[in-house]
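Asker: Listed next: structures, encoded as structure tokens.
Just so it is clear, none of the values below were taken in a lab; they were calculated from the coordinates. In this text, all values refer to a predicted model and were calculated from it rather than measured experimentally. Cβ atoms are built from the backbone, for glycine too; each structure is taken alone.
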Structure 1
Amino acid sequence: MLLEINQLTKTFDAGRVKALAGVSLQLAAGKIYSILGESGSGKTTLARLIAGLERADEGSITLGGSLISSIATHLPPEKRPIGFVFQSYALFPHLSVQQNIAYGITTLSNWQERVEEMLQLVELKGYGKRYPHELSGGQQQRVAVARAMARNPELLILDEPFSNLDSTLRIGLRDELFKILQRTGVTAVFITHNAEDALAISDEIIVLLEGQLLQQAAPQELYQQPATPYVAQLFARLLPLSKKVLEAFSFEPASDKKYFLREHDFRINQTADYQSTATVRQMTFMGKYYLLTLDIGGQFLQIQVPQPVPEEEVTLAWSAVDLLVF
């Protein structure tokens, strides 16, 4: 394994705020990972601990077989073979693109050649003499990636790289960045709160909640076999199914289990493993979809459908394979 984290714990405010609580995980070389979680989940704290920008209270971090962090050991950030792309890009406004990329590598004999390699890598050849304010947001991001990659890091960390971009631009730059990382083969870690981005770019996704690791798995496994309801709802709206609703579908639930379906797993007027008659109580046009309020045996359920449903009575169905049980 390239990176091994063992029981990492970090607190702030004199121990009153626990940002990370005994997190352990492993990252293999050459893969792309996402650390996914909402604000306050501990994902940025974890990234800063890996990079050496914070010191852990407990636990250890090993990179390439060398201990870089423990209670007794703290290798400074500049001595760690880790590149870090900040959310704000942190480019020096008074330095040109070339000078920004060269920052930290001018002691190398071939630093100018290395800068040109990085400009070509991020497809900004010919932009070396420009300044950050003369670039678009996407171009600034690529300069930040080039600067981080110039040191030839073993691990590249990108902190919320798409959060400052609108949705259309984000998707394009996400695809570009993915191709750049694939060409280099560098191990990369994306810090993100966006599940769609995580699914699109990751070999594995690491889910954090309130400083705890909930699950680490490949995107398909994480989606199909979520460890908790929280993990499941990251990728689609999750609908809890009461005992009465399940019984209306002739499904007998266990008393010690909780049952859920993702909203898009329901089928209208189709056959499946389980089905029931439902009454449409309300249909609301929401632009991209229609919101149906359904009455199933006296229990109400709201689902989204792409087209209006003219019938007052419909058949609502779902497949056993889609049922999530916790």
Structure 2
Amino acid sequence: MFVIARTSAFTYKGKARDLRQVGRDLGVRNLLEGSVRKSGRRVRVSAQLIDAETGAHLWADRFDGELEEIFDMHDRVATEVVSAIEPNLRHAEIERSRRKPTANLDAYDLYMRASAAFTEPSGRNLRAALDFTQQAISRDPHFARALALRALCIMHSLDSFGPDAIPEALRLAHAALATSSDDSEATSFAAVTIALLGGSIETALTGSERALMLNPNGYSAVMCSGWIQCAAGHPSEAINMFTRALRLSPRDPFRGYCELGLAIGHRDGGQPENALAWARRAILTLPQLVGGYRAAAVALVDLGRIDEARDMIRQLLQTQSHARIDPRRVKKLNRLTRHHAASR
């Protein structure tokens, strides 16, 4: 089934909304909403399924259990919802999704806190995510999701840690791959870290294929596949993946990374005008995303618009003064400037 990623769905949390409009915004036929309440060691999950076109309630139920049974409750809710949507779906398909990510509930809670912080992977939030993942790993050294997310956090922190941190990020990513045979998210995060930090591209591609096989409609799996295809030098495949990811989660907090990926894919594919358009969208979505300014500057150079490229670099440095620029690129830009002036 086509399922919108939770990061897009959660943008509606706590807001007054017309459910039919939500369905139109996300392009879905059904909406699931509910709540989770905890009292001591007891947990209650309430859920209802709604027809997005008519607003009619299709199904509602309540699930009670102990905190230690939370993963079983996940399965029960998923089973009931899928049964309400598609009564003839074979139960075996549900069984395949029943995988507990860790036996340690404290580690799982810390991982979820890290995931929440990583929604904005910069500054204080990124440091918090690094701290939470470290604590999660200390409680369960084989927790694949925590290992993979920590590797991804380190990759996003290289401006602070420096290149000496790359071996540690790659070690964590490979450890996550070794223990994540049935976890799409962990496999995706590990594979994209390996691809973008210069590890084995074959390992990254294999990991990406496995993640997509486990969860073909998973936003993380599809988006990470786009970046891995970029690293592998396959711009057309990358563009397809990023476009698909935006369709899966049109309001995702990470959509700026998809827009940046589309800019790079179009640039590598020889389409600088499209690259510039997507880079500018990435900047609007995530103004702190240095890559958006870099991609826009490169596209402008490709188009011969050198003065605008210089302005884009100035905007980059105003946004993040610590951003580094390769001196070789500066020399190349100077040569292009002189050539452009001479041609005029």
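Asker: Can you say which of 1, 2 returns 16 when relative contact order in percent (Cα under 8 Å, 6 or more apart) is computed?
Answerer: Derived from the structure labelled 1.
Asker: Consider the structures 1, 2: one of them gives 2.6 for distance in nm of label points 7 Å out along Cα→Cβ at positions 156 and 220 as calculated from the coordinates. Say which.
Answerer: 1
Asker: Of the structures labelled 1, 2, one was used to calculate Cα Rg over 2.2 N^0.38 Å, giving 1.22. Name it.
Answerer: Structure 1 accounts for this read-out.
Asker: Now for a separate question. Where does the value -7000 come from, among 1, 2, when helix-only ellipticity at 222 nm (-39500 (n - 2.57) for each DSSP H run of 4 or more, over all residues; to 500) is the thing being computed?
Answerer: It traces back to 1.
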